[in-house]
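As structure tokens, here come the structures.
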Structure P
Amino acid sequence: MKVGTKSVIGGAHCFLLHPFFVALGWKKLFGFPWDPRLWAAFALHDAGYVSRRDLDGIEGEGHVVLGARIMGALFGPAWEDECLRHSRYWSRRMGLPISRLCLADKMAFALTPAWLYLPMARWTGELQEYMLRSRERQAGDNGFTADEELLVRSEVPKEWLRGLQSYTLRWVERHRDQWTAFGDEHVPANETQALRLR
């Protein structure tokens, strides 16, 4: 079984748990997610990890497309756009701003307790990939505090997680007002309309 499938079944993107942490992240950032379409986005945004051989590599970064297509078919292009832009790396590669779902998804990672996250990520084999990739990707990032950088470079998974969660919380706070909304809603960052991808 491929690591992406394992992640969705019982790992960091577990379909039974991860959507609830994303909802909690959304609540902390934007208030309670009353719109049922948000709950669909929380459940579907990572569906594209199924059958992926990696999670943070080139293949894994394309995971955004499946959930976005489903959301687009169900609820229209604005919801497709919201899901497409939930990945920082995908958004950067496409030259697009992140979505609110991106912030809630990152917050979900930071809110997931170590006693739950680490065993799930170990079981799937994704923990090793995440530890390696986070060091590579964050190298030279001036956003780390000295303590976070030491923790992220640690070989001890609990320390690594503590450092990356701390960094992620601060990243979310720094980017909290830089998302663009779906539909015709107000966009605090620069007052532009949401981009549509077809």
Structure Q
Amino acid sequence: MHKKPPPPPPVTRQATEADAKRHRIPAGYSLKNWDPTEEPIVLLGSVFDANSLGKWIYDWTVYHHGAGSPIGEQAGELWLLLIQLSGKIKRAEEIVPKIRSKDNREMVEEFIEAGDRITDKLRKLLKACEAPMLRSSAKPKKEGQLDKSAGVEFVETLFGADREMEKTDKFMANVRLWNVRFDTNCEEILKKATI
């Protein structure tokens, strides 16, 4: 008996300037790392989605510290948490209009708002990492691209014990807690939205 091959992953279209305009992203920002069907996250002159940002952070962390290092493992967990947070928010936003019960709809909306607040904390954390990145990079290689020292400096800032590690750990703990609470309070509501 032959199994059918799995379907190919959906092809993501390239983000356009129109997508950037719709999300109020300034002209000239690099859009190559952003899936325009996802919420944009800006770091310096580049636009990411949760998955591509997590991968970018993980890749730079592994480059600098190694895949099996504790910080490499933490970066991998951060990547997973970013995907879970954005995926659950997106799914809830898509289903919330179909929820019949006012109380259930309001609860899911509150979780969406809490998820958005956590995402705002991520943006503030990324902002705190930008200045050290710029200082470390003597000059940009080409528009929208920094040299290797900027990526390493980002990792050192995000996970550095004397820098932003405490905020990074707190952010990750907030996402873990939000995930558990979302699963406990919203999962059944989303599965049975129109019942």
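A value of -18500 was derived for helix-only ellipticity at 222 nm (-39500 (n - 2.57) for each DSSP H run of 4 or more, over all residues; to 500); which structure in P, Q was it taken from? Kindly include the intermediate steps, with their values, before the conclusion.
On the way: P: -18500; Q: -21500.
Working through the options, I get structure P.
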Rank structures P, Q by relative contact order in percent (Cα under 8 Å, 6 or more apart) and report only the one at the top, that is, the highest.
P
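Given that distance in nm of label points 7 Å out along Cα→Cβ at positions 50 and 170, derived from a single structure, equals 3.9, which label among P, Q identifies that structure? Display every interim value, and only then the final one.
Details: P: 3.9; Q: 2.1.
Derived from the structure labelled P.
Identify which of structures P, Q gives the largest calculated value of distance in nm of label points 7 Å out along Cα→Cβ at positions 42 and 130. It would help to have the intermediate numbers written out before the result.
Numbers: P: 1.9; Q: 0.7.
Checked P, Q; max of distance in nm of label points 7 Å out along Cα→Cβ at positions 42 and 130 sits with P.
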Which structure, out of P, Q, was P(r) over Cα pairs in 5 Å bins from 0, in percent, for residues 90-161 alone derived from, given a value of 3, 14, 19, 24, 22, 14, 4, 0?
P
So semi-axes √(5λ) of the Cα gyration tensor in Å, computed for just one structure, reads 31, 20, 19; which one of P, Q is that?
Q
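Since every read-out is calculated from the coordinates, none of them should be taken as a lab result. Computed from a prediction, not measured in an experiment: that's the story for all the values here. Cβ atoms are built from the backbone, for glycine too; each structure is taken alone.
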